[in-house]
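Some structures to go through are shown next.
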Structure P
Amino acid sequence: MKKTPFVVMGVVLIFSTTVLGQGISFHGKARNSFYSYESQQKHTRLYQYAQFGLATADNNITVSASLRALTDTETSLDTDERFKAYSLNLQLKKLLKDRVDLTIGRQFLHPGAVLGALDGLYGTAKIAKNLSLGFYGGVEAQLLRGFTIPSDAYQVAGGLLQVSNVASSKAQLLYLQKTDDSHTIWQLAGVNLDNAGIAKTHLRLQAHYDLQNDRMHRLLISSRTAWSDRVSTGLEFKSQRPQVYANSFFTIFEAKPYNQFRVSGSLEFTQGFYLDGQYFLVSVEDDNANRVFFSLRNDNGSLGFIYENGFAGEQVGVMFDYAYEVLPRLIASVYVDYSKYRSEEIYEEENQLGNAARISYQLNRMWRIDAEYQWLSNRFKETDSRFLNHVSFSW
């Protein structure tokens, strides 16, 4: 796979010199992580993460980044594996008499339709009081977020016309086109509508049609009603063609469309304690699958139960996640995930157990230390243990 240099980084850094001359604010977070585990051989991995933002005093020019470096003490890594850029962009706000905002670089983008990470340009323009236009163009950022752009990455372009605060509604008309060097993959056109006109109820509609392939790409109809301060319910229907990103391993599989029905509810049965429940019915061609999920939760954690059956197999699972402040700024937490499953009726049932215990200590406003021990067992490994440690610094 041929690659081209990550020129976006150069553009952002060149423009950031403008920021440096205007009296800036600088904030961010740095984290060193130590991860020890054993596969075919023992590995000790050292991660360095950095998230930061620089902004002018009026906040109209901003440079932001989320970067990662990796060292494996046992294995030599190539450049693309060692260095990652999850985001790196320059934002210019209130251009053309406060009407236009631009973001240039690597960014996560959800322009009314599911897109993902984009290497390119995104902008918004205020047309009138309640009317705005979004526009974008570039290439789909590779899944692994290396500092290079594959030459065969999908090109994407599109726009979004939005009407807000009219009849308690927000409406969007959208267009998204994805192409490669030889042909068009998608041409999506559609509408999104959010409405809060009915008391205590939020309604949502998303309808996206693929003009290139002459078929429905996504249809979502949902409602959420808060009957009181303690009781809420939800209904949802979704019909979706799965979206598989360029260079993903999953491109080797045939992505089948599916329909999903969901019923959900939440009850605060006593102060600070909630009971949540969801039921899913998923249909793919002539096959169906069911999922039932219940959880009991409060601010400290949750206890959950899941049951699944149908074409995807059968599973019964229990999940427990709880955190407790042992001392001021010292928090201990534990996580347990047990499931008994089988992928098809002809197979034996398998057991899977995952556990984690963590200690977190906030030294002060800027420094935090986390240590976590994980151990699990499944059909592939009788026991597997790992240790993870973070030291974080925020400013």
Structure Q
Amino acid sequence: MGHWLGEDRRETLVREIAREYAFLHPQVDVDLRFPPEIMGVRSQRRTAEFLVEQVRKERPDWDVVWLDDTIYQHVADILHDPQWGAKHLVDFRQVPGFAAAHKPFIISDPSYAAQTGGILVGPYIEGEYTILWLNRELAGQLGLVLPERGATWKDLLTLAEGLQRARHEGRSDAWLLSESSDWLTAQFLFQALVISRCGSVAEGLRSEATPAKRAAVREAVESFAALGRFEPLIPSHATTLWIDTRRLPLEDRVLCYVAGTWMYSHWSGLDPQRMRRMVPVQLPVLQPVDCALGSYIPTWAVLRHAPGRDDGIALLRHLCSSDTAERWVAYTKNPTGLRGDLAKLGSGSDPFERFMLDMEHRVGSRVGRVSNPGYALGVVGSTKADAFNVILRELLCGTLDAETAMVRLAALGEWPTP
């Protein structure tokens, strides 16, 4: 299963790797197909459902499957088993040469294996910073501003209030944030608030029900409730698929877009001219920190019982090279967990490169991000992401107050009832 179809040179890289491996191993039939070609849609949730069908088969149809931390969590939710990967996926820690091909922190920091149930399922080619993309051209037309570095939550509230006023006055039909039915990206806005109040990624994402964590979660809940007063979400948020939201900021229908720096490739593939409207902005925080929300994630895994398991392992091992790392950085202008370096970027001649180089200089590898809400609930290996996201969505819709939200979070997790 491929990934990054239509994402500019990310797709190019996948096709190059497949061709190279097929050339070097003529006895192997490399059948590369992308999720829309297999399932008719590109969706992490639909892919998770598809993988559940595969792992339940005695002989799976696919050897190498698309799997990132979010897809893994969706499968865990469906199977009610946070450690399902240990039963059904190859643990690449046992593959010779895999560790040496990665930056040391990928192997030594347990948080990376924790993303996928305690094992490393495949190459960590993809690195990213999770940010708030701003349509700077639209903001300028409306007389609105948001600092690209050091933005606070108060700055975001001011932006939301100004956009709401412009909409009510008929000067704009844009909304602050785009969301979808299959992926709530606002979970990362919430996560950034908790991390900033806790002071570090490690403390912010620790699944412990401490008084300090409870206070941080409460402040993040109150912050979301405050934002909810300004109608931040586009009305289609509950029905649209994420894949269909990508054009909204380019079309001036939303002002901000929560996503990774990988959107550079998405928009380059969709509309490189309109992409110039967008600028990367650090996620707004409650207090200054020297870390950032971001991640290094796997992209593929090998099913343990797949008929082509050994060839699948060899293919992904081929991908773990310094050459791949260098091409990834050159093609996508994103960091990688493979042994590579952001110094491979150019001189910072465009806003995106300047942002990336600045982030690398200021936060380095002090990044973190998780796809499950265990850190906020005091629960290790939580499979309650859907219920958690319902609470966040209702806060942003203005239909839930902070006190009630805290009661519902306590019921989901291991917090004492407020």
Note to self: To test your reading of the models, identify which of P, Q gives -13000 for helix-only ellipticity at 222 nm (-39500 (n - 2.57) for each DSSP H run of 4 or more, over all residues; to 500) when calculated.
What the structure shows: Q
Check: To which of P, Q does the computed value 3.6 (distance in nm of label points 7 Å out along Cα→Cβ at positions 74 and 178) belong?
Finding: P
Check: Can you say which of P, Q returns -1.00 when log10 I(q)/I(0) by the Debye sum over Cα atoms at q = 0.10 Å⁻¹ is computed?
Finding: P
Check: When you work out relative contact order in percent (Cα under 8 Å, 6 or more apart) for each of the structures P, Q, which one comes out largest?
Finding: Q
Note to self: Say we calculate FRET efficiency 1/(1 + (r/R0)^6) of positions 146 and 266 (r between Cβ atoms, R0 = 25 Å, to 0.05) for every structure; which of P, Q gives the highest result?
What the structure shows: Q
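Every number in this text was worked out from the coordinates using simple rules, so none of it is lab data. The shown structure was predicted, so the numbers you read here are calculated from the model rather than taken from an experiment. Cβ atoms are built from the backbone, for glycine too; each structure is taken alone.
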